[in-house]
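What follows is a set of structures for review.
Please treat every number below as a calculation from the coordinates, not as lab data. Because the structure is a prediction, the values reported are computed rather than measured. Cβ atoms are built from the backbone, for glycine too; each structure is taken alone.
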Structure I
């Protein structure tokens with residue numbers, strides 16, 4: 001029989017075990033999560049910044065989109081813009097070229113009222129400091145007025161279609177939070193740099209959640225914002241919550257660790273696409289549910305058209321002809337993608353133009369080589385050993401000679417490293433194999449992502465690269481941003497160095513076209529021109545395969561880009 005003393009000792013050991021476990025738990029950095037109904041979300045990286053003006057990476061945006069809110073947001077079914085912080089649709093005055101917007105009653109997370117002064121301050125701040133992420137969407141605003149605290153009026157220099165789709169979807173910041181930051185920045189030699197480098201530790205939120213705690217490299221906890229304006233409101237046909245106590249973002253070192261955590265009920269959602277090789281271990285788990293959606297994304301190769309032979313449209317078309325998208329999708333991606341023919345994803349149905357040049361589409365590998373050879377031969381390229389002999393037989397080409405008679409030097413295809421972007425690294429190697437057999441000397445060079453961007457975007461020291469955009473805007477104005485000649489500058493978005501005066505003109509016209517059918521015609525023409533001239537060559541749009549614990553939460557909302565969206569986080573409920 002166990003004595004009372006033995007029982008007491010056992011209890012002490014048990015208690016010490018609990019205390020030790022709690023100490024380890026705290027030491028590992030897990031934040032103080034209050035409330036039982038907390039959604040646990042796996043991320044592969046923590047936010048790089050909580051400064052909204054600097055947040056260009058997807059991890060920062062995933063968090064900040066729960067805090068800073070825009071006037072208008074896209075509803076999930078038809079992707080139509082609906083009022084969010086705004087109460088109604090904007091009222092346009094064609095004589096004054098102005099838009100008047102009424103605001104919903106709303107508060108910031110500190111309990112203060114969100115007013116038209118906050119909206120006006122946001123726009124004036126962006127214009128004054130020329131904040132790179134947003135300035136192009138605000139530069140044409142002539143004046144902003146606030147007739148009363150719930151009314152804001154924008155005066156434009158000229159009609160702009162992107163005012164509705166880009167300007168009014170800008171996140172609004174609190175004037176009180178940023179007023180002194182702006183005043184201090186004006187006194188420095190580099191006001192913009194001062195603003196961009198300002199350390200934000202506790203963003204003031206107008207969204208459904210507010211930052212509670214952040215443990216570096218471990219986790220970040222957003223708790224429910226009791227002042228969220230949308231609670232109980234019907235917007236976009238949905239009655240909003242949130243119905244959860246918060247979101248706990250857990251940071252994992254790689255996808256395999258995050259998938260393991262999902263399987264073992266340590267997270268409820270992995271906010272990233274699950275790779276096919278990780279699916280098999282999850283499919284047998286009846287408590288895990290999968291969602292398959294298209295992304296608004298793009299994977300592509302880019303040419304540096306500032307230097308030869310990449311400045312030659314015939315060379316670019318020949319390389320495009322050699323690229324077999326079907327092989328990439330079936331063999332390298334295991335069908336986990338859809339082919340991209342244009343820079344606009346096919347899921348963005350209204351703006352997508354499917355009738356663009358499709359180099360080598362439907363041809364066999366051998367026929368692609370013959371077609372590429374004919375393109376180069378007609379353009380004046382010759383070979384020491386041609387890839388197609390005089391009898392039409394295919395062979396391995398050697399020593400391609402440029403039209404000016406000089407031997408082509410080896411060029412480099414830059415890609416992310418295999419651990420960061422395995423598919424893009426593999427595509428780079430495959431393209432090298434395809435061009436080498438044509439006698440075109442090439443090699444692949446994987447680079448750390450930050451260095452890769454510096455090399456391409458800032459220094460313009462590259463030949464070709466394989467990159468992607470993970471989240472393209474649903475408004476196609478990025479076509480203007482990526483290829484307008486004024487953006488061919490260090491740190492500019494025209495990374496290929498493409499210049500076409502006609503394209504510049506119609507892209508500027510598309511940004512101003514108020515008639516939506518007229519704008520659509522221009523955007524379709526822009527897609528045709530880019531695929532005709534091939535500064536970028538689109539490859540594929542990765543599918544989004546997301547997994548969630550269906551035994552924990554229900555009510556996920558699917559839309560282009562997946563279930564990780566504002567509608568889901570305002571709809572899901574504990575099961």
Structure II
């Protein structure tokens with residue numbers, strides 16, 4: 001296999017473990033904390049998880065290992081979208097498993113949860129796993145988005161585990177994947193299968209986060225990758241001095257990525273979806289906010305700038321969400337066929353005009369025609385608008401352009417406005433993990449095996465105190481049910497892990513809020529550059545600005 005010089009060096013990197021996990025498996029003991037309760041809907045969650053609810057949080061410490069020795073056969077699954085560091089979770093799990101007993105076995109189920117259902121797997125050995133240490137991607141076994149949520153699936157999973165003598169399953173995923181892990185753990189406990197389920201917190205979006213989970217893995221690397229690119233664009237904008245760059249970044253449900261990139265690069269504009277929702281901002285208000293910055297910079301002779309747009313911001317605009325709901329109703333059932341049969345956009349526009357309320361139509365008419373048509377193209381499997389496909393960066397640049405044209409006609413704006421567009425998403429999901437993510441992920445995997453060895457079920461692998469050096473990190477576990485509440489999904493109340501949104505009273509947002517008016521008008525760009533793997537801690541072991549501010 002041909003590999004780059006950097007990959008050769010990264011394969012040699014030895015990830016750092018928390019201090020209490022460095023003493024050897026035989027010298028790790030458990031300290032139990034208080035019993036837990038779910039974040040909301042306690043009685044409903046308790047009723048759904050009678051065997052796994054209310055368990056105690058635990059931490060590992062230096063001391064005599066009191067776990068019962070037995071051969072462990074563990075299965076691991078990568079679930080959902082890729083995130084840098086996933087390979088190191090598997091490597092940490094494998095190393096801890098083999099350090100405990102050379103006879104222990106690790107199965108990797110291929111292609112996500114479907115690999116467990118289809119009994120499609122490989123068995124890891126040293127030669128195979130050593131190819132993936134400290135590398136990006138999920139290609140070690142592949143990933144998938146199959147949900148484990150039905151009794152039939154659970155029964156199949158139990159049979160596959162029984163067939164191979166599997167004692168535990170580790171599911172590496174985001175909020176939905178770990179919700180499924182909790183439900184699977186409850187099923188295994190209720191049916192006395194003897195199989196444990198452990199989750200690991202993964203998502204570059206940063207929304208799997210709470211008082212216990214300080215950071216989901218992959219967020220550090222992804223935001224550093226995007227920030228490098230944004231910094232490069234800022235340097236280009238400041239060199240050419242003639243373009244406004246509208247940059248969409250990943251984060252449909254929350255704006256953690258956008259906020260972190262703004263803290264790293266200090267752009268002129270960064271929209272925060274949660275603030276848009278809290279202030280009930282309209283499309284016109286957002287447009288005017290951006291246009292005001294463009295006009296003020298133009299008055300200083302600065303006809304260029306950078307704006308960061310979160311992927312899901314339009315869903316947080318109340319009037320736009322209402323429009324989407326009406327469009328979904330307009331095309332419900334066989335009405336979509338009648339719409340699609342119309343010959344041209346004029347006929348379709350008339351159909352829309354007659355079907356939407358006047359309030360919704362007023363919003364629709366504000367949109368650029370390309371975005372109007374986008375709303376009526378591809379539907380999801382439930383027949384709804386695929387909001388994630390809306391090019392919000394182009395939407396806002398077009399609306400700003402129109403607003404500036406109006407201001408120019410009125411004589412209030414005399415500058416020039418040319419926009420370029422970017423979307424940074426896949427560029428960050430499989431990057432070489434930063435030292436932080438390499439260390440964090442390896443620790444999560446190593447720690448997951450300790451939870452298995454001590455017999456825990458329905459727990460999430462937890463590493464905390466992450467703003468400190470790795471030596472001071474604290475390893476332990478928490479019941480997944482602690483993070484859960486009930487939400488309405490597809491017409492039914494479902495137990496789910498609550499998504500963490502940007503806290504508008506939190507230190508990271510407050511720092512951004514205190515500085516953004518200056519950044520909007522002045523050119524205050526910072527250039528993070530590429531992720532550094534070697535050198536002083538001040539450049540190669542930095543945590544995110546978000547985490548640093550939160551832990552000040």
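Assign the value 7.5, calculated as distance in nm of label points 7 Å out along Cα→Cβ at positions 117 and 373, to the correct structure from I, II. Don't skip to the end; give the middle numbers.
Numbers: I: 7.5; II: 3.8.
Going through each structure in turn, the value belongs to I.
Of the structures labelled I, II, one was used to calculate percent of Cα pairs over 47 Å apart, giving 17. Name it.
Working: I: 20; II: 17.
Clearly, the read-out refers to II.
If helix-only ellipticity at 222 nm (-39500 (n - 2.57) for each DSSP H run of 4 or more, over all residues; to 500) comes out at -8500 when worked out from the coordinates, which of I, II was used? Don't skip to the answer; put the middle values down first.
Details: I: -8500; II: -13000.
Computed on structure I.
Looking just at relative contact order in percent (Cα under 8 Å, 6 or more apart), which of the labels I, II belongs to the structure with the highest value? Can you show the working numbers first?
Values: I: 18; II: 24.
Of structures I, II, the maximum of relative contact order in percent (Cα under 8 Å, 6 or more apart) occurs in II.
When FRET efficiency 1/(1 + (r/R0)^6) of positions 53 and 221 (r between Cβ atoms, R0 = 30 Å, to 0.05) is computed for each of I, II, which one produces 0.30?
Details: I: 0.80; II: 0.30.
It must be structure II, since only it matches.
Tell me which structure, out of I, II, gives 0.15 once FRET efficiency 1/(1 + (r/R0)^6) of positions 125 and 525 (r between Cβ atoms, R0 = 35 Å, to 0.05) is calculated. Mind dumping the intermediate values first?
Numbers: I: 0.50; II: 0.15.
It traces back to II.
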